[in-house]
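FYI, it's all coordinate maths here, none of it is from the lab. Just so it is clear, the model here is predicted, and its values are computed rather than measured. Cβ atoms are built from the backbone, for glycine too; each structure is taken alone.
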Structure P
Amino acid sequence: LQVAYRETIQNSVEAADTLDRTIGEKRHQVTVKLGVKPWEGEMPVTAPVIEYVESINGLLHPDLREAIENGISSSYLQGPLMGYPVQDVAVTVQAVATNADTSLTMVSACASRCLQKALKNADKQLLEPVMNLEVTVPSNYVGVVLADLAQRRGNINDIQGRLDNQVVIAAVPLAEMMGYSTVLR
């Protein structure tokens, strides 16, 4: 069983990064400034939410905009905490400066490095998938089941009676559920 952890941030942070390289006879120079903040939408988002400040929104060439977004998207794949994908983070592109010879690949690389820097400076949090669980057990085994779920970091939501049985309703981290049906028997 492979558990799909994710990473997110808990506060707003700004970062800037400059990439200045000479390749062949061309000097590639780009500076990107980004702001990141926790996503405040109702539903979680796994794809980057990218916005632009008004002062640069209409000025960026579509190819440059695509290069920036590609760099941001690539940084979303590996978070700074444990290397899991990032989710629920809104990114605001605040400034972009390039010289005429700068390649789009360098722009993407700079945007990616800038986002990694911002994510590293933010308060990070690991997100762990949780499984809702409903276990029907004879009344005399409820204590054993509750103790086992507590050991697995489970949160007991309710215990209901059904005929001669008890139904334990809980939420348990998915990583802790490996082999649970065997243990339960």
Structure Q
Amino acid sequence: MKFIRKYWSNILIVLVIILLTIPQTRKEIQVFVNQLLASTPAEVATKNQKQLENYYWKLEDPYGRWKNLEESKNKVVFINYWATWCPPCIAEMPDLEELYQAYKTQVDFYFVTNDDPEKVSIFMKKHEYTFPIYFSTSKTPDVLSSNALPTTYVISKNGKIVFDKTGTANWTSDRFTTVLDKLIAE
């Protein structure tokens, strides 16, 4: 018993390392750690906010229906790039579903992935997520291009990119939803 009390932190670290080497537990541990580390996203300083000039971006949902970002001009827009294999993406999904349920009538949501549509469908059903999924079918507007996952943009009604966050975030925090409410009220 003295041994365990004295070396409990070392034992815990070894246990975590062992669990990370097992493929079946690796992703779950990474998701859990990302959820613990998720912070409130920071608003882009007004002087650094990029302007979305070109809204032309064709997307397709899993059912073959077309959508163009142009339909969201003069609306608050939430765009999230994600993948089913990305632990940080998966970590923020419960918050994103909650945000979508709270704001789906006031904000245009685009959850964009390049994953295999069948994998996406299985993932969405397994987790009972209802937010709208899209696959890009044309060139992404330059100011919305990203090579990292997850990446999220929040665009004001006048086309300013107010949030530009790469990595896991707490999208249901009071600080974020207060800013989102202000953008909706503008």
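Data table
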read-out	value
Structure from which 1.1 was derived, distance in nm of label points 7 Å out along Cα→Cβ at positions 93 and 149, options P, Q	Q
Comparison of P, Q by FRET efficiency 1/(1 + (r/R0)^6) of positions 13 and 125 (r between Cβ atoms, R0 = 41 Å, to 0.05) - largest value held by	P
Ranking P, Q by relative contact order in percent (Cα under 8 Å, 6 or more apart), the structure that comes out highest	Q
Winner on distance in nm of label points 7 Å out along Cα→Cβ at positions 69 and 141 once structures P, Q are ranked, highest first	P
Structure (P, Q) behind the derived value -13000 of helix-only ellipticity at 222 nm (-39500 (n - 2.57) for each DSSP H run of 4 or more, over all residues; to 500)	Q
Among P, Q, which structure scores highest (criterion: distance in nm of label points 7 Å out along Cα→Cβ at positions 5 and 109)	Q
Comparison of P, Q by distance in nm of label points 7 Å out along Cα→Cβ at positions 21 and 133 - largest value held by	P
At a computed 2.8 (distance in nm of label points 7 Å out along Cα→Cβ at positions 101 and 117), which of P, Q	Q
Origin of the derived value 23.6, 82 (Rg and Dmax of the Cα atoms in Å; candidates P, Q)	P
